[in-house]
Structure I
Amino acid sequence: MYQFSRAIYRELAPHIAPRKPGSDVDDHLAVLHACEAAVARLAQDKFTFARPAQTLFADIRTYFPMSEQQRVLRVSSLYLGYAREFLAEHPFAYHAVSGEPLQCRATTRKGTPCRRTPLPRNGYCPSHQHLAETEHGEQLVAA
């Protein structure tokens, strides 16, 4: 996942606007952290992170001149699309590298997160598969 965030940053870094005098924020570092956060969230919340490219664009667009805004959105969309495809093919890749345990998306009756390992296709463990079917039905009704 590291490669995707760094690829976004490398592609956009030459186009970051010059630093404003008196600013304490390192613009390059802020863009890099935003790219890493977007890719990490995509890997962790792939079922609930609806629009990662638009979120990343909203986070970093202030660091670029107006003439580069379209490039920023296009690059963000392209590389986050690649990351999404990679995660679809390798659903456990991020968790293998980060060391974070996979957890089911459901909560128990006590309100605590389910600690069972989820299935890769929908993020729910075998005990909570009925929630995935309900969620899918609600999405169809909403559409």
Structure II
Amino acid sequence: MPKLYAFLRQQGGYEEPDWLRQALEQAEDKTPVIIDTALAGTANICEATLGLFVRTLGTVAGNMAVSLLTKGGIYLGGGMPPRILKRLQQPDFLTAVADKGRFSDFLSSVPVQVILNPKVALHGAAWFGEEQLAGG
């Protein structure tokens, strides 16, 4: 996210308020500052950064779904998707997922889910370990 922000700042189309520049300089991790500011709607550059991220995520998720011909769904996990869930519910994300030419109809029927359980990977690893111990 900070690299997308830097790219947009370098392009010169967005003003970087002083308070935001200072907050970013002081932050060890700039991503939460950018996301929180974007979701609050207090700086256009952060909203644009999050928008670019969301559309890129949608494009990549759609490409993967086409590559794997997934029918069961696209599942987004990790720390970021739950934090930006409201932003992912805006039309540009799903448009980016489905904008794949002749595969658009297929992708429009593939459900997209955000994994909200932060321990889902741990549960999966535990299940796999149990299966291995049981000889499965």
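When Rg and Dmax of the Cα atoms in Å is computed for each of I, II, the one that comes out at 18.1, 60 is II. Given structures I, II, which gives the highest value for percent of Cα pairs over 17 Å apart, for residues 18-73 alone? Top value of percent of Cα pairs over 17 Å apart, for residues 18-73 alone, among I, II, belongs to structure II.
Can you tell which of I, II yields 15.8 when mean count of other Cβ atoms within 10 Å over residues 2-9 is derived from it?
II
Quick one: helix-only ellipticity at 222 nm (-39500 (n - 2.57) for each DSSP H run of 4 or more, over all residues; to 500) came out at -19500 when computed from one of I, II, so which one is it? The correct label is II. State the single structure among I, II that was used to calculate distance in nm of label points 7 Å out along Cα→Cβ at positions 34 and 114, giving 1.7. The structure behind it is II.
We did not get these values from a lab; they are worked out from the coordinates using the rules stated. Not measured: the values here are computed from a predicted model. Cβ atoms are built from the backbone, for glycine too; each structure is taken alone.
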